[in-house]
1. Given a value of -19500 for helix-only ellipticity at 222 nm (-39500 (n - 2.57) for each DSSP H run of 4 or more, over all residues; to 500), point me to the structure among I, II it was derived from.
2. A value of 1.17 was computed for Cα Rg over 2.2 N^0.38 Å; which of I, II is the source structure?
3. Upon calculation of P(r) over Cα pairs in 5 Å bins from 0, in percent, for residues 34-97 alone from the atomic coordinates, which of the structures I, II produces 4, 16, 24, 22, 19, 9, 4, 2, 0?
Structure I
Amino acid sequence: MSPYMAAVLLAAGESRRMGPVNKLLLEVDGEPLVRRTARVLLEGGVGDLLVVLGHEAPRLQPLLSDLPLRTGLNPRYPEGQMSSVHCGLSALGGRPEGILIALADQPTLQPRDVARLIRCYRERGHHTIVVPTHRGQRGNPIALDPGQREAILRGGRNLGCRRLIERCPERVKAVEMASPNYVIDLDTPEDRDFLQEAVS
């Protein structure tokens, strides 16, 4: 089998800061955000995509049904994002050359951004974690060597991606990107209003 990139897309959270609205159901250019982000990952070069659902999973899953991906359910999503990371990494399987950990609430991310990150990962040298940055701000998705999957799973809930990055800086390759799309996410009603103005 030829080398391929896998990705875990985190889409299980309750988006509490957005208020009563599930931000992943908001439309960007007429497409629900959760579906858009999944499509962007696939079009950017991800060969095996696992979307981790939790909060309002029955509403989100039908939006993904026509895309070539798998979904997994995290019943422990109220415990926080790391429970979804562990759920996704545990269920991923296969032998990918690398794994992206992606957030579902990045409304401006483009396939070319994903492709650029994958290229940087393939040129990583001895590093095992590749992190995109923009003007010094750390962004998403991040790319992991498959060996880091086992490190995260063995570390339990005490070892997540952020702590792994902070604990093992010698393994991390930070790549400054021209595009701001890696650092733009959708968390609050103000973010939503800004996005609507930007795309109108």
Structure II
Amino acid sequence: MKIYTRTGDTGDTGLAGGGRTEKDSPTMHAVGSVDELNAALGLLLASEIPLEIEKVLKQVQSHLFDLGAVLAARPDYDPGVDLPESEITWLENQIDNLDRELPALRQFILPGGHPCAAQMHMARAICRRAEREVVRLHRNNKPKLNTALVYLNRLSDYLFVAARTINVKQAMEETPWLGAAANDGKAAE
């Protein structure tokens, strides 16, 4: 089977279960953001990250593939995969496992620190975009996306805690957001 089909050369693409949609449709924006998030996690997995985070990210990548299949299906089609609510509980447990080892967060922090932590923050931001795009689909034509919305929300929380964990393990200090106090309310010169 060839990787190219030429069927999408005019700006549309096939949906699971049949039918086609424009490549710039809300459905394809959501699918694309979930795919981009998965690629960002793949980049992180190519880096040296703590083993407990690596194991979680590998599982999350599979969950994101399942989610992509659900998103890319016609609203009336069952793609044969799902994102069960048990995966949300699993993700919450992973968050709790990392968070209990971290110092209490007393203020907002800026993304950054160790390069892997900065990449984790980038993945978190991509996850938030994917979440916003799934919200749009949920409201418009895919009411079965409740679990996906909760999962992406928890995943962004996990990625935040994982970034903090990497910084702690690498002895990198977190940079607090100081707001207007950083420059006494004056614009940077």
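1. Values: I: -9500; II: -19500.
Among I, II, the structure yielding -19500 for helix-only ellipticity at 222 nm (-39500 (n - 2.57) for each DSSP H run of 4 or more, over all residues; to 500) is II.
2. Values: I: 0.96; II: 1.17.
Corresponding structure: II.
3. On the way: I: 3, 17, 26, 26, 20, 7, 1; II: 4, 16, 24, 22, 19, 9, 4, 2, 0.
Working through the options, I get structure II.
FYI, it's all coordinate maths here, none of it is from the lab. Since we're looking at a predicted model, the values are computed, not measured.
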